[in-house]
Structure P
Amino acid sequence: MKIIKVVELFAGVGGFRIGLNQASNKEVEYKTIWNSQWEPSTKTQHASEIYVKHFGSTGHSCEDIQLVVKNKFNIIPKHDLLVGGFPCQDYSVARTANQANGLVGKKGVLWWSIFNILKKGGKDSPNYLLLENVDRLLKSPTKQRGRDFAVMLSSLASLGYVVEWRIINAAEYGFPQRRRRVFILAYKKDTLPSKKMRKTSPEDWINKIGIIAEGFPIYKNHDLLTYFEINKDPAKVSKEFSIDSPKISPFQNAGIMIDGKVYTKKVTPKYSGKKTILKDILIDDKEITEEFFINKNTLKRWEYLKNRKTEKRKTKKGFEYNYSEGGMIFPDNLNNASRTIVTGEGGSSPSRFKHVIKTKDGRLRRLMPVELERLNMFPANHTESVTNTKRAFLMGNALVVGVIKKLGQSLAKSI
């Protein structure tokens, strides 16, 4: 059996680890040997505590990863695969354009922790990377569309990695949540995937040969494959990429990068298997505690927030402007995959973004924490040691475990 030693960064409550454990088989076993989870904005490290509760404290770090890399790099063991959903707050669509500071944002700079681990590792740097972020990463920041992703690709090219990426909506492959995220796989020079990618036409790799395409098939299409080059100097890319402020990013939802050469195209998911819908993950109505039912006194507020609206508003400085937003299905459709879980899912206060469903007896309620865990395909009550509001927050920060499992299975086949 081949053991793939894994280091998990920005580990949260362990979504990558669970998915890779599930992807292990008789021939390949993913073994997480070191992990890091630290949240700078909170005194109590809830995610870290839950991670340790399930996986133990051996090899666990609850310190600022930037300081670990700078001052304690030797505690990070040699490994084969580096994984992580590096913080996305600076790219997330939940933030306004003037707040989306990309790589220069407070958390966007954490990309350089990944880069420095690879760079300091030298010949012992990991052979493979599996990273996840919000899909907006491919087009941020607003004034230089695609610059942040280009800087990342440039950084990896400078270290000899080849890269493939795909935006995957989990629900389009049968999973219970409509969660769009970009998944990035990188392969070090002289690995089998790197050698194979170099020998394969970019079109074929993206369409059917690649590791992502193996796990997440697409329809054969004739959409144009575009090509451009990225300088291997990240600083130069940061200054010059999309300097003419294009309206759209040059990066499509799928692509590869080899030695700074980028090939990218738009692809369409191909899936005909069973689909899990919101109704499938619900627990029995008898198990719902009263706090999760919508108070009739707040119903009008819920309806207002969910409905379409066009109205005049004023800023704090007195500037008046026209505000409009589309309506949302209320209550949520039980016969479709759920909407994306957000970090503000918890709590009883009315919200546009929280899920609300109708029970069999006609009452409206929010989703229970265990149901949110099911939407991310975590084990039942994985986060039960903290408050319900915090549990919802942690699931809003998590990923769909099933996507990691399929990517892990596909990677295992290739190595």
Structure Q
Amino acid sequence: MNASSPSVCVVPAVRLGILENLSQFGLLVLVNAFVGAMVGMERTVLAPLAEQEFHLSARTAVLSFIVAFGLTKAFTNYFAGRFADRFGRKPLLIAGWLIAAPVPFVLIWAPAWNWVLVANGLLGVSQGLTWSTTVIMKIDLVGTKSRGLAMGLNECSGYLALAAAAFATGWVAARTGLRPEPFYLGIIFVIAGLGLSLLVRDTTPHAMLESRNRESDGALLTPRQVFWRTSFGDHNLFSASQAGLVNNLNDGMAWGLFPLFFAAAGMTLAQIGALAAIYPATWSVLQVATGALSDRAGRKWLITAGMWVQAIGIGVVTLSTRFAGFAIGSSLLGIGTAMVYPTLLAVIGDVAHPRWRASSVGVYRLWRDLGYAVGALLAGATADLFGIATAIRLVAALTFFSGMIAAFRMDETSPAILSPARSA
């Protein structure tokens, strides 16, 4: 090109697949690690903070920060899916990090518990935007071939970072106190996550390419139609939504009650931090394998068995009195969650058409993250009335029943197992 020639902007060809989009996929994996770390910084210290600094005694009051987080995240998930279809993915990712920026500072300086609730409301909005967007963008990038593996890598990065942050904040708190030092990590997470997100490219063109490649009817549904189909109308999407809600119901219980249950058994703050890390660490590491397994072996029975393994793990925790027993129960809970978490997202990607898939992901994540609020309220109220152990056992029973629903209501949806006509 000579000096007088106009400059040409070269637009990379749009292709589907992990390897074909490795740099952007890897960048999104790293971004989601910092998204998960923002939740992890609270995982060990907020429940003890409620009791020791703000003198809250009722379990329902102690767990109110999870209710604030769960409600705001759930409803933000819904709108994130709709807005991603309408306005693109990257603007929502950037907005999520900007909303997260005040959270560490509010937690450091909060003079009253209500300030902590506000911080968790902001964190829920941020998580709804950032985590939903990274999920949607990875589904966009990979197409149909490796959807389970993509979700496993996404959730692995988020929850491995969550576990590391939970362990780190517990370690710091045991040496310096519950505030302010543990929350200094959150400032670093926000700066890193926002900086990396600025480098991400929007993936809407990839979703459009997959839509053109699919032979099935691609009618653009209204938001009401997407909500109904994902929540109740399609039995596969319904099965995934209810399992997601119960999965996060038991996660909300574990987040709020496990630290108190462990403390009542004589565990130190450092031991509680380690136990708080075992569950999400096991969950996160195994998700890469379970997500890939669901691509080859199928989704349905991995989800069903995963819910049952979670129920067993929760039950083991309630029967234990020592660190080793708590660690075994937490590990089983992590294994079961790893079987379920990326697989449920893969089911949504299998069933929902690319033209309304982001909205369907938003509806699924609405129901799933309402589980945090439902779990915190149910577990807190039951603990106040009947004790922490009874509350934990109730959640175990609900988790087992959710697996039964998946066993009887869900079909297999993996494109690798379905006939070519159905997997188109």
For structures P, Q, which has the highest computed value of distance in nm of label points 7 Å out along Cα→Cβ at positions 40 and 368? P
P, Q: which one has semi-axes √(5λ) of the Cα gyration tensor in Å, as calculated, at 35, 26, 22? P
Matching 0.00 (FRET efficiency 1/(1 + (r/R0)^6) of positions 56 and 312 (r between Cβ atoms, R0 = 30 Å, to 0.05), computed) against labels P, Q points to structure P
Working back from -7000 (helix-only ellipticity at 222 nm (-39500 (n - 2.57) for each DSSP H run of 4 or more, over all residues; to 500), computed), options P, Q, answer is structure P
Highest-scoring label, criterion being mean count of other Cβ atoms within 10 Å over residues 24-31, among P, Q: Q
Where is distance in nm of label points 7 Å out along Cα→Cβ at positions 64 and 392 largest, in which of P, Q? P
Relative contact order in percent (Cα under 8 Å, 6 or more apart) derived as 16 - corresponding label from P, Q: P
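No lab work stands behind these numbers, since they all come straight from the coordinates. This is a predicted model, so every value here is computed, not measured. Cβ atoms are built from the backbone, for glycine too; each structure is taken alone.
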